[in-house]
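Please go over the structures that come below.
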Structure 1
């Protein structure tokens, strides 16, 4: 396994200077979207760091290990979710997947306009909800991105119920750059380009925790706080080079 230095800064409060940063490395190995995260680049990519349980009151704080990669065609995001009680039953496209065990990627491609942001929400059985909020966009809240591929450990199941054998679940996601062409300065990004981003997780029926990569300080759970998004920087250097 290749070893590289992880460039991750942890955040403790909702202050611009303390929001987390992460370097997204370029991959040369084709990424197969199969919910395995077993390519050498995935194993070498640093984790973004521990998620924050912003609204925790009680229950188990089950952590998430997320990693991000890119190539000329796609942004790749992988989630490994520790979870002893996995439940999901929303099957409808754009359904309320955040009521299930689910993860989310919220992206602002233009750092000057953080409120222009894109959402990809996916539950443990692979049902996806997408939305777009932007000053130029006049369409419906729900949005149909082009060419997104994703896979979960329980992809396509009619439902997933808590089981005594539950330990974790995985999501692997590929998002083509062309979906961000109206906001991103460059698609694909240039070396050193920065975007704003948050990674979120909802805990389902049992142990329904809410956690985020970049901390959020709203009184009640809300992931829709683009000012709290962390920063990712795209690095053209290949992993291990």
Structure 2
């Protein structure tokens, strides 16, 4: 038996409110991050991810107070990202109650950040978020909330992150994000072949079958979900029960 696959609600937070968009734009308000996190915990979510999508574009720090408020009542792992630029930012978020810190743009800007963070806080605390967009036969890394191309090959970048000490990769397909047309299975498979650390599939879930495909065909260790949960198409419990019936090992 392998490790149980994880179902992880993703709360994109913009100016303190959970929002959802399509391909990183056209944002709609969903609700309060602390309240939603506790609701998903009650549905047996394995973890919660907060991504402050307004922090990096606006050049400000991540939502420390929101993290503190959420952590008071949350008893499953909490990953927080968005606006993380320095080792000090890692420390602030972990002290505020985050269990893991996700870094994206700053890891590309400062290639030593992942290595330093993993040495100080441990690899288990360091998640590298990779936003990838198809370019010809491969994928390019984009930063700054998916708006800025970097010229980096996404698969090579994922390999580098593992070598530098990342404990996990949060891999988002920009092309699929919010479309509900399914995860980019080819991207997940390429990443799975490249690294041994856990990969969280993100972007595109529109059905139970899509989640199943990401966790089986795609080889992902976890599925990040937003629209399906926020718009109450399914609860986490319903998703897990369906996956169990299909032979996927999950925690209930």
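Quick note: the coordinates plus some simple rules give every number you see, no bench work behind them. Since the structure is predicted, the reported quantities are computational estimates derived from the model, not experimental observations. Cβ atoms are built from the backbone, for glycine too; each structure is taken alone.
Here are the numbers:
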| read-out | value |
| --- | --- |
| Mean projected area of the Cα convex hull in nm², for residues 66-177 alone derived as 7.0 - corresponding label from 1, 2 | 2 |
| If distance in nm of label points 7 Å out along Cα→Cβ at positions 50 and 90 is computed and equals 2.8, the structure in 1, 2 | 1 |
| Distance in nm of label points 7 Å out along Cα→Cβ at positions 34 and 122 - structure with the largest value, from 1, 2 | 2 |
| For helix-only ellipticity at 222 nm (-39500 (n - 2.57) for each DSSP H run of 4 or more, over all residues; to 500) computed as -9500, the structure of 1, 2 it came from | 2 |
| Per relative contact order in percent (Cα under 8 Å, 6 or more apart), the highest-valued of structures 1, 2 | 1 |
